[in-house]
Structure P
Amino acid sequence: MNEEKYVIKLEKHDTKDISDKHVNGSLSIIWKDDDSILNHSPKMVYVSSVNRGEIKGPHIHMKRNSYFTCIEGKVIFVLKNSDGKYTEIESSPENGIMIFVPSNVESAHKNIHDGISRVLALADISWKSNDNEMKNTKFDDYEWKKWD
């Protein structure tokens, strides 16, 4: 699986103190309505937390396209292609990327940080309790322990 088709580089800018103009932090742009970095405009935005060493997923969304960026901590996103090959993508606030998970691609992510990690998610279809568009799957042949 080609990692480039799943990774979106985020625009990042230094922020400056209003009095003496020293750099006091940064700002990363996730999405603007006039941007063309997302092929599917978000209809739902949420933050998910992942406890230390825990895995979210794997599962597959049959209709929904999702975009994820780690805003605190560090996570590994694992995507499985229909041919069984895996793509691994590390996300953290420092690397400034967003991961695109298209519909019908199995995915999971694991927290490899010492504390809780938080992931910002943008989805082009809002979650509804009765839509049955997500299905749990298994990555039986994937070696999760290598991230411990």
Structure Q
Amino acid sequence: MVSVLDRLLRWLLVLLLGVLTASVFLQVLVRFVLKYPLPWTEEVSRLSFVYSIFVGATIAVREKTHINVDVVLVALPARIARAMKLLGAALVAVFLGFVIWQGVVFIRATGIQMTPVLQIPFRHLYVVIPVSGALMLLYLILGAVDEFRRGGR
């Protein structure tokens, strides 16, 4: 199940970056060739960019590729370093719980507001916040369980 989700996220990221690239290219082409801006391309590129950030962050949590400074962990004994990693994961889990909760609050607060050009309800666009937070939390928990089972090896 997790491998299917991994592949889905990767394809979604590729699709989002493709849409972003195509919409920016189209906007530049039409603006300079026809001297007429396409208003929808700016909205599409902004939304694709924001979604790609959240999807990319989720993938980074899965692959443990976020930037970290492990100078202290390397210097500590293995058991203490492992405990520090699990404590760090717990703190990140609390933060992600807050992101999920505030994402839901944010979706509810936007009500029936619509995007200016595409007329898409903002609540449909902001759903990426709690969904990506939940996926990051899932991947964080899976990574912590794996770390616990490996015993810090």
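Among the shown structures P, Q, from which was the value 32 of relative contact order in percent (Cα under 8 Å, 6 or more apart) calculated? The partial results should precede the final answer.
Values: P: 32; Q: 24.
Label of the originating structure: P.
To test your reading of the models, identify which of P, Q gives 0 for helix-only ellipticity at 222 nm (-39500 (n - 2.57) for each DSSP H run of 4 or more, over all residues; to 500) when calculated.
P
One of P, Q was used to compute distance in nm of label points 7 Å out along Cα→Cβ at positions 25 and 41, and the answer was 1.1. Which one was it? Walk me through the numbers before you get to the answer.
Values: P: 2.9; Q: 1.1.
Answer for the origin of the read-out: Q.
Check the numbers for Kirkwood radius over Cα pairs in Å across P, Q and tell me which is largest.
For this comparison of Kirkwood radius over Cα pairs in Å, the top structure is Q.
Every number here is computed from the coordinates shown, using simple stated rules; none is lab data. It should be emphasised that the depicted structure is a prediction, and the values quoted were computed from it without experimental measurement. Cβ atoms are built from the backbone, for glycine too; each structure is taken alone.
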